[in-house]
Each structure stands twice: as structure tokens, then as C-alpha cells.
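These are the structures in question, set out in turn.
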Structure 1
Amino acid sequence: MNIEEKIKNCEIYLKQIKKYDPDPFYVNHFFNEYINSVNNTYDGIFEEANRDFGLFILGKISHEKFDEKAKMKNDQNAIRFSEWFLQKFNQEHENPYPNFMKKICKFKSKSQNIPEIKIMIRASNRYKGDINQQIKVNLSKEKLRSKEELDIEIKRQLPIFLEIINHKRSKKNEPKVGENQIEASAFLDIEGHKDIEIAYASEIYIPVMKRLVDESRKKIKELTTWK
């Protein structure tokens, strides 16, 4: 499977996350598959680099295996690419949402399960500093029992949520939120990142990943072209 196919898988799983959001069971399943595809995409960069630099690494290839083999062969161009990628990767993940995805990918590579998903309500039109509010809904085998139960719980908590968020918005001269502008979504917390919306983080991460793939290919070409 080439890199384009791996990215396409990420986009397919993102659609499924959005389709079933905020059901914890299905969001968990498709987000796990999304993260696997992200990790496979980055491994794909080093599969191409292994071929183009002629390192002849066998089996599954990762950045770590590529770096180890490049240093063992003392291939200076391959070493330079490995160092460049690490620096570029860290730069691309400095902002909160990409950094969250970086941590969840690392977490997933070491564990079979991502942290527990929670359902929260939020304003459909986002403004910086808006609150999100967790809602407790009865689940059956980790799945939502019905949309009606979810709607009842949202309506029960809506008055307090609207009061708090609109108080904040009025102080900042931001548009007031109405009852029909509230949505429920799946969120999770991990290592310093609290209340991160899974579908939103996954969507805005795809351009980051594509950019790393494109720039990696350019860097590989630069380092493997005779001048």
C-alpha cells in the first residue's frame, strides 16, 4: 500500500468518526483505525526513503529503524534526512491540536486502547475560550442506547451551559449562542491535553500529515539527486 492509499484510509475513517459522533463505541473504533493509518503513513515515508537511499532495510520500516541503519552504514545523506524529518516533525506539532495527535499516536503505538472517550456539548460555532460540558448518558455495551436519551440529557443540561458560555461571550463581545447552536461530540483527555474534540482534531490534522509527506519527498529528492 502506497502513502496516498494510507492517507485515503485516514480520510475514510474520519468520515466514519463524523458519521457516528458522539457514540463512544463507534468513535473509539474508527479513531483507533484512523490513528493506525496515521502511523502507517509516517512509516510509509521511511519505506520510500529506504528505497531511495538504498539502505535495504527488511521487514516493517519505521523512523527508528531507518535512523539506526543510516548510522550503521554511515550514509550521511540518509542521516541528514532522518535529522531533518525529526526537526520538521517537531515543528509541525508545536500547536495544541497537532501536538495532541502526536501524543495519541505515540500512546496508541504502545497500547492497544486509547483513553476513555466522553460525550460533551459545545457550541457549533467555536470561539476561543468557549467551554465544553460533559454529559452523562446511559450506554449499552459502550454504545448509545438511543438518540432520544441523548437529546433528553442535552436539554436537561442546556440552561446552565448556555448561561455560562453566553456570560463569557458577552464579556468578549462575541455572538450569543442559542439552543439550536449546540452539538454533542466525542472528546478525550491525554497528557496535558484536556477536552479535545476527536472529530475536529482528526480533520485539521490531515493537512499537517499531507504537508509532512510532500516536504519529505522533496527533501529525499534533494538529498538523492546528483549535483
Structure 2
Amino acid sequence: MTESSPRVVVITGAASGIGYATAELFRDEGAIVFGLDISSTVPDGVTYVECNVADRASVDAAIAVCAQHGHIDVLANVAGIVQFGRFAEIEEDLWDRVHAIDLKGPFMMSQAALPYLEECNGNIVNVSSVAGNAPQPYSVAYAAAKGGLTMMTRSLALELTPKNIRVNAICPGTVATPLVDAVAATFPSDLEPRLMERIFGMLPGPPITPTELGSAIVYLASPSARMITGAVLAFDAGMS
């Protein structure tokens, strides 16, 4: 790798929402972008790699493809699912699925990519959530997973500092994505309005856009942020 070589960027969840927008932004900067997802609808100019982040064999196979240049400059762990509903109604399978994708996935991706991040003093940026920083009702499984991801970010940043690998996270509130809209549409009508306000009513103005969050990921992975590691950047209007 030389100073003029394009950066290699790996983005999970690149087929929609925040991951899609982030892939577009890195692509437009001239990076070599690998978009990992179970769906192939990644942006034009982004190399699609099929990957189930909850499966170790799938993760290892995907990273092997992405590492064809011998290094990975940026790993953006964006893939995730949301969970809303009463605690008493959370089934074990749902709990396990949320944690497998939202917490175990970034763990396995980061571990698999580590040797290639070491080659170029790379970056990891995780997409956590305001639910991982502040109490949020009707989302216990999701909040627990995202809280774990937030702390994993901080702990890993400390451990990887001697290797000159930076690890940061963004923690958005409500984001305007099809996934969030679809889940919100299934909410029971009899949930406590005061508690629902903590989920959807705390942010001023319209919901955060995927491009706004993608821009933050690009910044945190840039040379301009070279002194930033272990940061958890909240997009929540001070909620947390």
C-alpha cells in the first residue's frame, strides 16, 4: 500500500439505510468499498459480498474476499435489527437473534478483520444507538445489545491503541429508514404514551437521515479524526 492507494472500506448492512448511504459516501471519496449484506442491493460502484454477520463461517468468508488487497482501512459495523415490544412478550429466539446480529456480529467482524486492519493502522466504526446509552422502554433486547456494543467500542479502543487502530461509535436516535418505519407500524396501540415519547418524541425536527450518520462514520474513519478513539458520538439532542 502506498500513500496514493485508495482505501479499502468494508461496510456491513450496505444494502439499505445507514449502510447504503455510508457506502455511497466512501465510494464517492474514491475508496474501494465492499458492501456486505444478505441482500445484493448495494449502491452502484460498491462490490457486493454476501454475508450473514451472525454466522462465523459467513463472516470469515466475506473478510477473505474483502482482504484481497492485503489490508482493510475501515470496517464499519452497520448491520443491525431493531426490537420493540413489551418485555414480558420477548421470546428467547428473538432475544438471541437481536444479540447475534447487533452485538455478536460486530464482535466477529472486528475479530476477523483485525489482522488486515493492523496492516494499515485501520479504523473500526460501530453503529450503536441512543438505546445503548440511555434507558429506553419497550426495547429491552435491543437496548441490552446496543449497550454491549457501546462498551465493546470503548474497551476495544483501549486495547487496540498500541496497534494504532482507532475504534469509535455513533449512537443515533430515531433514524428515517424503512426498517424503523416497518417496525414502528407494528406497535400495539395501547402502549403507554408517556413511555413512547422517550422513543420517538425526544428529537427536535424530522428524524435523522442515513446520510447524516454516514457522514459521521466517514469523518470518524478519516485522518482528520486521528486523535479520536473510544468516542461514542450521540445523535440524540442531548437525551443521553
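Suppose helix-only ellipticity at 222 nm (-39500 (n - 2.57) for each DSSP H run of 4 or more, over all residues; to 500) works out to -21500; of 1, 2, which structure was it derived from?
1
For FRET efficiency 1/(1 + (r/R0)^6) of positions 17 and 49 (r between Cβ atoms, R0 = 25 Å, to 0.05), which of the structures 1, 2 scores highest?
Checked 1, 2; max of FRET efficiency 1/(1 + (r/R0)^6) of positions 17 and 49 (r between Cβ atoms, R0 = 25 Å, to 0.05) sits with 2.
Which structure, out of 1, 2, was distance in nm of label points 7 Å out along Cα→Cβ at positions 65 and 89 derived from, given a value of 3.8?
Here the read-out was taken from 2.
Taking Rg and Dmax of the Cα atoms in Å from the coordinates of each of 1, 2, which one would give 17.2, 59?
Of the options listed, only 2 reproduces it.
Could you tell me which structure in 1, 2 was used to calculate distance in nm of label points 7 Å out along Cα→Cβ at positions 129 and 217 as 1.6?
The value was obtained from structure 2.
Looking just at relative contact order in percent (Cα under 8 Å, 6 or more apart), which of the labels 1, 2 belongs to the structure with the highest value?
Largest value of relative contact order in percent (Cα under 8 Å, 6 or more apart): 1.
Read the figures in this text as sums done on the coordinates, not as results from a lab. Remember, it's a predicted structure, so these values are computed and weren't measured experimentally. Cβ atoms are built from the backbone, for glycine too; each structure is taken alone.
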